[in-house]
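Before anything else, here is the set of structures, which you'll find just below.
Just so you know, all these numbers are worked out from the coordinates, no wet-lab data involved. The model shown is predicted, which means the values in this text are computed figures rather than measured ones. Cβ atoms are built from the backbone, for glycine too; each structure is taken alone.
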Structure I
Amino acid sequence: MSIPFKSFADGSRIPAVGLGTFGSDKYDASTVAAAVIEGYDLGYRHFDCAEVYGNEKEIGASFQTILGSGTNREDIWVTSKVWNNHHADAISTCENSLRNLGLGYLDLYLIHWPFANHHEQGVAVDSRDPHAKPYDHDGYMRTWAQLESLVARGLVRNIGTSNMTIPKLSRVMSDASIKPAANEMEIHPHFQQTELFDFCIDNAIVPIGYSPIGSPSRPERDRTADDTVDIEDPIILAIANRLNIHPAVVCIKWQIQRGSIPIPFSVKRSQMLATIEGAQKQDLTKEEMEAIAKIDKNCRLIKGQVFLWPNAIDWQDLWDVNGQIPQ
């Protein structure tokens with residue numbers, strides 16, 4: 001089954017829909033690894049990984065099965081990310097991810113969060129690391145320089161950012177020798193991030209959207225009373241009814257047509273198949289795209305509270321909502 005591609009500024013072609021692998025809150029590593037093989041069999045060629053997900057070694061075994069079947073390495077796209085507590089040693093962290101994944105290079109390597117603030121897995125949402133600090137641009141650029149060296153060595157084809165804002169991205173672009181090729185960010189119909197999305201497009205940064213259907217399976221600790229549900233929105237439901245597809249697939253199709261790359265996570269064959277088939281079926285109409293543009297509720301679901309520093313006011317400090325980077 002063939003899926004569309006998008007192009008990076010350097011001409012690299014990335015599949016326009018990917019399969020996320022963050023399932024550690026609900027699924028063990030072997031289950032996610034099995035989903036990678038099944039996803040490949042269904043037509044996925046883009047796999048979004050990260051060291052902090054704790055399953056790269058198992059996913060690496062799946063890649064060896066896929067590549068051992070005669071698939072060329074160039075025919076799959078693999079992303080990984082350096083976690084917060086490894087900003088100072090991103091080179092060795094990337095090398096370790098490559099060993100675990102059983103690959104000679106990554107297609108894309110991202111700095112997972114712009115803060116070197118670590119938290120233990122499963123901590124409560126109000127947990128605070130007493131050593132956490134606000135964004136440190138000089139420190140970030142030292143990490144970015146390591147990613148640039150990985151490109152020079154051929155271990156990484158493209159480098160990018162994740163969970164960034166316009167003020168932070170602007171500073172990185174000003175100081176970087178290699179500009180970010182992509183920015184991974186939360187995108188779904190109720191959280192469209194139009195200003196940041198447009199900034200990325202205008203600067204040849206490919207937006208990659210996580211939580212593309214509104215993350216209905218996100219951990220309880222990430223839920224708040226103000227959260228909304230994209231797949232229950234009347235506009236999404238009406239479009240799903242017209243196309244005879246699941247509302248989740250409408251969210252995926254909207255994101256692809258808009259110009260970003262959704263990376264939904266699933267271990268269920270029926271869901272993976274519906275997503276990849278839906279991405280290729282009849283497009284949403286111009287009127288439907290305009291209708292979805294009007295249902296943005298600015299509802300950020302992954303707020304990142306656990307990365308806050310001791311004197312921060314609230315989670316909005318992480319996202320520079322006033323256009324300034326808090327110090």
Structure II
Amino acid sequence: MTGIEVVFSEDPRDFQRRDWSDLVRSDPAGTIFHTPDFLKLYWEEFGEEPEHLLLAFGEQGGAQVASAAFELIGDTLRFLGGTEVTDFMGPVGAPEARAGFANGLWAGLLARDDWRAADLRGLPDDSPWLSELREAAARHGLAVEEAEDQNGVAPILELPPTWDDYLLQIPSKLRHEIRRKAKKLEGETGPFTVETATEETLLPLLDRFVELHRMSEGPKGVFMVPGMEIFFRRLGHTFCERGVFRLSFIRVRDELAAGTIGFSFKDTYSLYNSAFDRKWQQLAPGMVLVAEDIRQAIEEGCAVFDFLKGDYAYKYRFGARKRPVKRLVVPRR
């Protein structure tokens with residue numbers, strides 16, 4: 001655990017100047033939500049105040065080996081990302097640097113006087129950072145409560161090499177339901193197609209996605225406020241050209257009936273958001289589209305389909321298993 005120096009920055013220019021994208025890609029726990037590009041967008045759209053940003057970098061032998069992004073909400077220290085648009089949070093780094101960075105991070109944080117409690121959310125139960133941060137805090141004499149995060153389950157599906165293998169690995173009842181929904185939709189509307197946004201089609205497809213979102217009932221219908229819409233549009237324009245941002249629609253009778261937004265990053269496809277036209281509700285185009293998203297992820301060689309946070313029944317109809325997401329609450333003595 002020695003030899004790692006932790007330095008802090010409150011300068012948002014360090015999202016780019018100290019770009020840690022390579023660490024995200026090399027860390028098995030790293031996701032699209034840990035990338036400096038995603039967090040920079042989040043900070044620019046939702047950051048509370050400029051002085052509330054805190055970036056931490058672990059350095060060893062002149063190399064950057066770990067990083068973590070925080071924000072201060074009052075006197076509470078949180079991972080940068082909030083609770084509405086960022087599913088997973090926490091540090092990233094070289095596996096051999098985890099213990100040293102976690103230890104140095106708490107030492108450095110305790111030397112600061114700008115926080116009274118840490119509320120560290122978005123840590124999947126299977127992330128090695130969960131135990132490293134908890135154990136390092138305890139070594140510094142801090143009391144640590146491990147609790148369930150908000151919407152504290154992120155169902156996950158391990159993908160086989162082929163679509164046929166996937167259908168065989170799920171229970172026969174689920175397999176029958178997936179096939180039945182697709183046949184019913186096609187039987188009542190004719191052949192359907194799936195369209196994925198390109199740089200050229202991104203703008204009109206985003207327009208339709210926002211429209212469908214605002215047509216939804218309940219909390220979903222009021223989610224896409226102007227500020228949230230700007231964030232989604234910036235995500236699309238930032239990540240679409242890299243092949244990471246996936247906005248897909250199912251078209252029936254020449255209408256875009258349902259859409260999904262996902263991220264294809266590393267070996268994982270993450271289902272981020274969805275919306276559908278309620279006039280097609282009885283034919284479940286959204287469910288058919290999710291099945292097509294899984295098919296596409298398999299064909300592109302993804303090993304994991306991540307349904308992200310939210311313990312919704314429909315996710316288990318595709319064979320997903322539960323994965324808890326935790327938070328560490330650490331009051332300062």
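Taking mean count of other Cβ atoms within 10 Å over residues 204-211 as the quantity of interest, name the structure among I, II where it is greatest.
Sorting by mean count of other Cβ atoms within 10 Å over residues 204-211 in descending order puts I first.
For which of I, II does mean count of other Cβ atoms within 10 Å over residues 188-195, calculated from the coordinates, equal 13.1?
So the calculation was done on II.
Which structure, out of I, II, was distance in nm of label points 7 Å out along Cα→Cβ at positions 236 and 316 derived from, given a value of 2.4?
Only structure I yields this read-out.
If mean count of other Cβ atoms within 10 Å over residues 76-83 is calculated from each of I, II, which structure is the one that comes out at 20.6? Present the calculation step by step, with values, prior to reporting the outcome.
Numbers: I: 24.0; II: 20.6.
Source structure for this number: II.
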